[in-house]
Structure 1
Amino acid sequence: MSVRLLPAAGRAAVPWKNGGGVTREIAAGPEGAGMDDFAWRVSLADVGADGPFSAFAGVDRILTMVEGVGMDLTVGGAHRRVDTRYVPQHFPGDLPTDCRLLAGPVVNLNVMWRRGGETAPAVTVAQPGSPPAGPAGPAALVVVLDGTAEVAGLTLGRYDAALLTDEVAVPRVTGRTAVIDLAGVR
C-alpha cells in the first residue's frame, strides 16, 4: 500500500521546453525522469501569451483547462476551441500546436505519455459532492483542481495531489478533482 502526498506548495516553476511559458511538474514516471525520458508526466502549465506549444516526439497529451476563459488551438492545422473548464482534450504532442488566448492567461492540467504503452491514461474530472465513476488506483494520480478532496486519509487542497501506487481509494471531493488512471502506462 502506497499513497504519497504531492503538495502544490513545493512545486517550482520551470520554463517550457520551448521557453514560451512555465510549467510545474506534479509527478512523472519513472521517478526522477526528465523531459526527454519520461514515460508519463503530469503538470500544471501557465499559458500567459499567444504562441506555440512545445513539441514532444512520440508523445500524446490530454490537456484540461482549469483557469481562465479559454484558447483557440491549432493542432496539426486543425482548429480546436478550448473554452470550457474541466473538459479533457486529447491531441498528439508531436503535431505543431499553436495557441491564441481568448481573454487573458489560462492554466492547464497536462497529462503526457509516450506512445507504445499498454494503454493510454484516462482522465476523469469528479464534480463537487460526488466521487468519480469508480475508485482511484491501484496506479493513479488524484489532483484537486478546485475545492478540496479526501483521499486515503489525506486532505488535499487546490492543486495538491496524491499518487496512489498499489492502493485503491474512493476520493471524497468538495470541488472538481482530476483522477488520472496510470495503470498500463509505462
Structure 2
Amino acid sequence: MFTGIVEAIAEVVNVASEGTNKTFTFKSSIAHELKIDQSVSHNGVCLTVVAVDADQYKVTAIEETLLKTNLGELVSGSKVNLERCMPANGRFDGHIVQGHVDQTARCTQVQERDGSWLFDFEYDASKGNITVEKGSICINGVSLTVFNSSENTFRVAIIPYTYNFTNFHSLKAGDSVNLEFDILGKYIKRILGSYAV
C-alpha cells in the first residue's frame, strides 16, 4: 500500500522490449536502498524491483500494465515519481493508494498562479470512474485534492514543493497521466450500484 507522497524522482536510463513486456532501467537517489522483489510505485504504478546495481535498478511492466498506464510512453530521459510501500509504523500523510492505475487522463491546461499552479485533466467517464469535490485522486503517484469536479474533468492545485519535487514541473497540456481514483469512492459506487433498480 502507498500514500501518494512521492519520495524521489527516477530517470529512465534504458527501455528494453521482451515480447509484449518492457523492462525499464531507472537511475535514482534511492536505488541503493532498494531490494530485489520490493514493490515500488512508478508514476502510481506498483512494479517489482528485479535487479539493483549501485544507483540503478530494473523493473518489468507486462502488456496489461503498458496498455492501461502511461508507462508505455516512457523513453530514455523520462522522469517518473517514486514511492516505496508505506511501512507499518509510518505516518499516513496522503490517502490510501494501491498502486493500481484505473485509467489515464489527458492534461488539458496548466495555469501558473503567482506561486502555485492549476492543472486541468480530462478522462473517459465511460469507464465508470468518478471524482468528487474535495475528494482524493492519485495522479502519477501523487496524492492530491480534486476541485471543479465534473463528469469527466477535474482540476488540482499544486504547491511549489510538489511542483519542484515531482514530475509535475515537466507536465504540459496534452500529456498523459496515470489516475487512481479513491478506493473508498469506488467501493461506495459499487455498493450503491448493486442496489440500483
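Upon calculation of distance in nm of label points 7 Å out along Cα→Cβ at positions 35 and 75 from the atomic coordinates, which of the structures 1, 2 produces 2.1?
Details: 1: 2.1; 2: 3.7.
Label of the source structure: 1.
Which structure, out of 1, 2, was distance in nm of label points 7 Å out along Cα→Cβ at positions 91 and 155 derived from, given a value of 3.9? Don't skip to the answer; put the middle values down first.
Numbers: 1: 3.9; 2: 3.0.
This value belongs to structure 1.
Assuming 10.8, 31 is Rg and Dmax of the Cα atoms in Å, for residues 43-106 alone as calculated from a single structure, say which of 1, 2 it is.
Details: 1: 10.8, 31; 2: 13.3, 36.
Corresponding structure: 1.
Quick check on the output: 0.25 is FRET efficiency 1/(1 + (r/R0)^6) of positions 51 and 115 (r between Cβ atoms, R0 = 35 Å, to 0.05), derived from one of 1, 2. Which one produced it? Display every interim value, and only then the final one.
Values: 1: 0.90; 2: 0.25.
The correct label is 2.
Out of 1, 2, which one gives 0 for helix-only ellipticity at 222 nm (-39500 (n - 2.57) for each DSSP H run of 4 or more, over all residues; to 500) as computed from the coordinates? Provide the component values of the computation, followed by the final result.
Working: 1: 0; 2: -3500.
Derived from 1, not from the others.
Here semi-axes √(5λ) of the Cα gyration tensor in Å, for residues 59-162 alone has been calculated and equals 26, 19, 10, so which of 1, 2 was it run on? All intermediate terms of the calculation are to be shown ahead of the outcome.
Values: 1: 26, 19, 10; 2: 22, 19, 16.
Checking each candidate, the match is 1.
To which of 1, 2 does the computed value 43, 33, 29 (Cα extents along the principal axes in Å) belong? Each step should come with its number before you reach the end.
Values: 1: 43, 33, 29; 2: 53, 45, 37.
Answer by label: 1.
Every read-out reported here was derived from the displayed coordinates using simple, explicitly stated rules and does not represent laboratory data. Predicted, not measured: the structure shown is a model, and the values here were computed from it. Cβ atoms are built from the backbone, for glycine too; each structure is taken alone.
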